[in-house]
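The data blocks that follow each hold one structure.
Please treat every number below as a calculation from the coordinates, not as lab data. Computed from a prediction, not measured in an experiment: that's the story for all the values here. Cβ atoms are built from the backbone, for glycine too; each structure is taken alone.
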Structure 1
């Protein structure tokens, strides 16, 4: 699915309203299959060949809930699962369709993961400083059990980074330590 300036991260949620006929067909096909589809950021106007208007990296997501409305539209919640590289766009399909390659996120060296998590949690405190206390408590409760810097980076990016270009930059960073450094710089005290 191509969406203007929309970037979803693994471990992030994206509510969607499906109303275009091509995406209604995509949703029907997805629900009849494995319930996964990819989100790609549309830059500028859509063209017949998505390589002209879509970055190489997007996110595949799992439909967590879907409800068809009386008017034929559907509301759904997509849960980001993993970064993907769009290897080849299949032209002429009813809706945007691509062959993809999964891009797992692995923090190396593993021995430095606890320090990276601690640095990210310190950055989160800075990011949370302008939020209501109940939001701060809820975010901490969600993140306290996390011990994987890649997951924590994605959760923080989903929640705190709003600029579409910055979000795409982070999504495209293959190096998890580079993502950690980027987020920590962004939220320095």
Structure 2
């Protein structure tokens, strides 16, 4: 299984640190030349591999950690996303519901990634919290996952466990997904909730 993070801002770097802590190799890419962020990637760890966007999207599981407005540009990198799982880490705060056709933001994003399986996840924590070690007080930090594809949700749940998070599945994008999305000037009820699960 191969992994990539598209976007290397605060959220992308926080995700990269989670992979590095667990010793899991992950490609990172932006629309910029990889050399422009190679030193920042090297500071995180040898597991973080800067690549061009066209190469990074060859991964099996792709974290979409770009600004919401940039997701169509990433989607154009491949003609089909068949066989790939996209983890939507974006937040559509400030985007009017009308612009989304009244849909949950992740359903709107999913339409751009033809053939791909989309999971909403890892987006409810602010970067400064996501950046921290998920093991806290003998428990693990919760990440919420929502998807219309149970297999994809299960796959990302296993990955979340491997990254030391405690995944909680919320159901489909139109149900649980609404709890962890931003749309217009409203945040879902679980956004910013930093919860710890004790085994």
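Once relative contact order in percent (Cα under 8 Å, 6 or more apart) is evaluated on every structure in 1, 2, the highest one turns out to be 1. For Rg and Dmax of the Cα atoms in Å, for residues 60-163 alone, the calculated result is 18.0, 54, so let me know which of 1, 2 that is. Among 1, 2, the structure yielding 18.0, 54 for Rg and Dmax of the Cα atoms in Å, for residues 60-163 alone is 1. Which of the displayed structures (1, 2) returns the greatest value of Cα Rg over 2.2 N^0.38 Å, for residues 20-115 alone on calculation? Evaluating Cα Rg over 2.2 N^0.38 Å, for residues 20-115 alone on every structure, the highest lands on 1. Here mean count of other Cβ atoms within 10 Å over residues 84-91 has been calculated and equals 25.1, so which of 1, 2 was it run on? Value 25.1 for mean count of other Cβ atoms within 10 Å over residues 84-91 corresponds to 2 out of 1, 2.
-11500 is what came out when helix-only ellipticity at 222 nm (-39500 (n - 2.57) for each DSSP H run of 4 or more, over all residues; to 500) was calculated for one structure; which of 1, 2 is it? Matching structure: 1. Tell me which of 1, 2 gives 3.5 when you compute distance in nm of label points 7 Å out along Cα→Cβ at positions 4 and 148. This value belongs to structure 1. For which of the structures 1, 2 does the calculation of mean count of other Cβ atoms within 10 Å over residues 76-83 return 20.1? So the calculation was done on 1. Out of 1, 2, choose the structure whose coordinates give percent of Cα pairs over 24 Å apart equal to 34 when calculated. For percent of Cα pairs over 24 Å apart, the value 34 is produced by structure 2.
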